[in-house]
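Right after this note come the structures.
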Structure P
Amino acid sequence: MKAEHRQGWLFVSPWVIGFLLLTAGPMLYSLYLSFTAASLLSPPEWVGLENYRRLASDPLFYRSLGNTAVYALMGVPAGLLLSLGLALLLNAPVRGQGFFRTLFFLPSVTNTVALSLLWLWLLNPEFGLLNAGLRGCGLAGPLWLQSEAWAKPALVLMSLWTAGGQAVIFLAALQGVPRELTEAAAIDGAGPVRRFFTITLPMISPALLFNLIMGLVGALQVFTSAFVMTGGVQPGSEGGPNQATLFIVLYLYKKAFQEFEMGYASALAWVLFALITACTALAFRLARERVHYESATP
């Protein structure tokens, strides 16, 4: 038995070593840096809770936190509804089913920078495809990323382009719903809507919880699209019009790699970590009685 344990640890040792050196180690070091006045240009100097006290009175921190919260509140439900709708369509027995599944999944594996550059053109208020289509319908298109009111919705709209990844998870869950249950409900007179809410939705609730948490974590860490599309490559211009898209990770990047305040940036990172942990715990707590797991039958 001891030999089996040694062999097991030997096989998992590359992952364990990688985790300790590349994940746990940097995390602990960033925790230490959050209590220092660290800079890329000078050695760390212990300041205790000063970085966290500074966060409490930093208006840009609250601005970035509010922007991130609004983006998550808009993007996560919209992504769940769209991906679930796509999964229901892709689960239908139609001709070319495999082609359509591949087509909707492809944007999920496309490089985010490439997608951001594509959407910069699509959202251009003068010659972008979206506003051209609206003008063809007799409507005046918004300024999108150049407007404080439309900047965050524009980024949410772009995020829906990759809903195919979540749709694949929902599709796998839908294929696990026993057909006998839906057929029996149909024989008893239940319509498609009632069958969906009483049978299908409870059966796929674990996939719904998984996509909810992953979508929430991703939304709270949004960075690349805002960095590329709202001037993040130019110091001092982060966050689009009136800092409407200054998300917390973009603000963290600004403090760490443009202003070289590594200690303050580390404090920001740990506040974000605490926020994500709290939101995830809340999601599990609220879903405790609403998510139904099938028990294995002996």
Structure Q
Amino acid sequence: MYAVEVEELTKVMAGRHVVDRISLLIAQHSVFGLLGPNGAGKTTLMRLILGLLPADRGRVRLFGHDIARNRRLALARVGSFIEAPALYGHLSGRVNLELHAKMMRLTGTAVDEALDIAGMRGASARLVRTYSLGMKQRLALAKALLGRPKLLILDEPTNGLDPDGIAEVRTLIADLPQRIGGTVILSSHLLSEVEHVASQVAIVRDGRIIAEGTLADLLKGDSDLVIETSDAPGAAALLDRHGIRAAMTAERLVVAGGEAGRGADQRARINRLLVEADFDVSMIFARPRSLEDLYHGLAARSDHAAEGAI
């Protein structure tokens, strides 16, 4: 049985397909990453999975239970953290969790256990209004962890954190499947956050999934070609006219593995095209694909396809 089954899920808002026929199968005991820019539809997709929004079309099952037909049973083993954490600043961290645990009818050591997993036991007696943003994010995670959920849904959990805070929360998330014996769905616009913790990834753009699979499968294949030249935008336009799509990353161009798959011959062709057009090429080399390269390459193709459809 899958932890999550999403079938042809669709949501239209103000005449726009915010989520457009998305289908997913998410295995148990894994970290699944939803990667995409802000506004791609990730938060709406998570709200649909949790039944917080009604779908216009499609179906969601959590552990085999249909969210529309039996929401209470479907959500019985689910914890979530969507957008900004809802916390009472005038109360301590522990009291915040105790109130939530009472509403969930949890007893015993549930609060202490959640605080321990989130690394917040030592600060739990302090008022939440004295917490740093990172501590508030950790307390929100502890709140979502009450009762040891078998599915944890986290929407941009490192938003607003400094690099140290991001690293701490990332390490915590990577360990969660083993510690809670469950599944984590993580949405983020940060490539490094997803790359370091997720075993499977779906890349979302304009409400659609443009790539999905294990990181190993998505990144396998020929190396990408990285090009450093005097005019990266102009070089990208030139290569595009010759049927070679190159994505911009920082001041470099990256020709994705599939496009660069003819090895040395393709490298020589690209170099010749640029030099003959009076571009200064300071470097061109092959390197193994990264999630960042894959993401930018797919985004470039998606934009190209959208422009062709206009």
Structure R
Amino acid sequence: MAMTSTELRSRSWWRSNQQWLTPWLFLTPGLIMFALYVVWPIFESFRISFYNWDGLGEKRWLGWGNYVELFGDRAFKTSLRNNVIWLLLYMLAVPIGLGLAIFLNQTVRGIRIYKSLFFFPFVISQVVVGLMFSWFYAPNFGLLYNLIEWVTGKGIAILADPTLATYGIIAAGLWPQIAYCMILYLTGLNNVAPDQIEAARLDGAKGLKMLWFVILPQLRPATFIAVVVTVIGALRSFDLVSIMTNGGPFGSSRVLSYYMYEQALSEYGYRMGYGAAIAVVLFLIMMVFISGFIWKMMRDERGDR
């Protein structure tokens, strides 16, 4: 049966555009889901942040009222300060993960066992990590408490101390985060060009010079992912705070994500607009850090070319 001219034209159009259309056909379902569950909620959070709303009743327009209230809110300032501490200390996961990856990137007997032990924290749920460290810090029977008591004569209840609780939770979060960064760098080290290593050795490079000038430039993709994921992990540190302290003692270990939950979804009043304003601030902080790092990487790549 002969094809009509219309069918022939459509087939020729498909053949001429197939190369660039096919990837978009595969990407379309994912893009739709991303737009529906990520992009749209972001814009909706911006919109809701200008209202006073309990989640069910009528919205009442406040304009910038929620944001004005935020910057006079002591609990918000405590949460923001704690998030800054989280960001600064959580970034330790990147260099420590790199150091462990270099240590484990060897061909010695039993190295797979060591890799498995270091990989173990990554596969544990954050809830389990929080419970383990809560027991680790627990007064009277916790291992760390007893160790401090044996050394100094007096134990320290870390999670009950307003000045130490945040640092205790960060230490718990660093344990699996270091493992994640280590895995990224181990994968990157497997792709480092051996000929460049040999050429650098012939030129007399070794130790820190080899690491800084030869290995690290080839680990930029792994570093980018490690930094982005670590920043996001530090800013959305809800689960560990919820499991280990519930924001206490006296609200001293709150972070923005937990304070957002308290204001929007807990017994404190279902203030969806105020919670959305906190979410917007958290989103903007995250975007500043990630955008700055992306800009730096792009500038470095253009400089290399």
For mean count of other Cβ atoms within 10 Å over residues 29-36, which of P, Q, R scores largest? Q
When mean count of other Cβ atoms within 10 Å over residues 173-180 is calculated for each of the structures P, Q, R, which structure yields the highest value? R
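Identify which of structures P, Q, R gives the largest calculated value of Cα Rg over 2.2 N^0.38 Å. Intermediate results must be reported in sequence, preceding the final value.
Working: P: 1.22; Q: 1.15; R: 1.31.
Comparing P, Q, R by Cα Rg over 2.2 N^0.38 Å, the maximum is at R.
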Determine which structure produced the value -18500 for helix-only ellipticity at 222 nm (-39500 (n - 2.57) for each DSSP H run of 4 or more, over all residues; to 500), calculated from the coordinates; the candidates are P, Q, R. P
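Where a number appears in this text, it was derived from the coordinates with a stated rule and is not lab data. Quantities reported herein were computed from a predicted structural model and do not represent experimental measurements. Cβ atoms are built from the backbone, for glycine too; each structure is taken alone.
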